[in-house]
Structure P
Amino acid sequence: MPRDLLTEISIPACHGRAVEVRKGQVLRIELTEGKQVGDCAFFNLHDFKEWFHVGQTWATNVMLGHGTAKRFKYFYSKPPRDNVMFTVLEDTCGNHFGSCGGRCSGGLYKLRDGLTDHRHCQGNLEEALAPWGVTGDDIGDCFNVFMNVEVHGDGGFTIHPPTADKGDYIDLLAEMDILAGVSACPREGAPVNDGVPKAMGLKIFAGA
């Protein structure tokens, strides 16, 4: 059944945006320009102590037969809440880094690349979520949407270009009122964004 489009936002390359998604509405995260990774932070809109938890989501989906490290059916909040925050309605990619929870930060760029003045997803999320009073210390796990990672038998991993491309999306049905922050990863010259950071899109659709 077609849903009415309520909000459409473009996330500029290397930046972040945040939106409120009411219970029953659908949040679409989509690739509007090509292969690109996003880091997503999700909160209970009315209680920022309740946020999306990667470990609980990954483990619960796998144990109940609802998903894997790359594709979830349900997004859960951290213990002791363990509430379903989103239900996936459609996922045209089905290949995400759903077992990590991290994101690039100023510290990571300094350690890995020796850079001290580079945009990063932690900062992008802080900027986007600041109008709601969310600080950097409040941001917990992230969902690494569209991130294509090969995990090796020894526990290491290799990052490859996303298998998702322009036009791919994931539709998330809000099971509670959600504050969602999404960063378009600013890493350039590396496989994670297929070499070039790009814009992404957010859409909010009305409930059925």
Structure Q
Amino acid sequence: MTISLIDLPNAIPAEEQRLVLEGITWQQYDALVALFMNQFPALRMTYLEGTLELMTTSPEHERLKKIIARLIEAFAEELDLDLNGFGSATFRKEAAARGLEPDECYCLGALYEVPDIALEIVLTSGGIDKLKVYQGLGVKEVWFWENQRLSIYGLTAVGEDYEALQMSQLLPQLDFALLASYVDSTSQTQAVKAYRQALRESLL
């Protein structure tokens, strides 16, 4: 397998682009992570049992992940929760032949080898089933922003399948509908301020 630098974008494109490669060994994937991740911060690499997906993110993708992350973090601060983030760090597990970069991710309490919660922004369909990747990594909850709403999936048990949840089991106080109502604000700062005020009023 040969991939040259000109095959990959060196800037965030207007639209997301996806390339799926088959028959990629763990060693090849590991080498690509080391080679490209620092040079291409807009690149996401998802690996599942020999299949590698390369995806670039759009400005809208990055806007959504940033505002949602700011709102989640504001929620944690208002409720004085010990929520710690990894951002878009790469998580890999060779024994499970899985690896990826969440859009954002968090641990409750101290940072561990894998996050408790991963956030994924979904603007286009297709590609690798990321829930299968997260399952192999042991991430407890995966939150998908798609079609203007957050969907929550939680592991039923260690190594079991994910199931759709009505609310987060890890952050049961979080009202997802309330948070979602601030995502499309034209001012992220004003959205966070208004969200904080709404949280304070709800806690009275």
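To test your reading of the models, identify which of P, Q gives -9000 for helix-only ellipticity at 222 nm (-39500 (n - 2.57) for each DSSP H run of 4 or more, over all residues; to 500) when calculated. The read-out was computed on structure Q. Work out the source of 45 here, i.e. which of P, Q gives that when relative contact order in percent (Cα under 8 Å, 6 or more apart) is computed. Considering all the candidates, the number was obtained from P.
For the read-out volume of the Cα convex hull per residue in Å³, for residues 91-146 alone, a value of 110 was computed from one structure; give its label from P, Q. The value was obtained from structure P. For the read-out FRET efficiency 1/(1 + (r/R0)^6) of positions 27 and 83 (r between Cβ atoms, R0 = 25 Å, to 0.05), a value of 0.10 was computed from one structure; give its label from P, Q. Computing FRET efficiency 1/(1 + (r/R0)^6) of positions 27 and 83 (r between Cβ atoms, R0 = 25 Å, to 0.05) on every structure in P, Q gives 0.10 only for Q. Each of structures P, Q was scored by FRET efficiency 1/(1 + (r/R0)^6) of positions 67 and 107 (r between Cβ atoms, R0 = 30 Å, to 0.05); the highest score is held by Q.
The numbers here are math on the coordinates, done by the rules we state, and not lab data. No experiment lies behind these values; they were computed from the predicted model shown. Cβ atoms are built from the backbone, for glycine too; each structure is taken alone.
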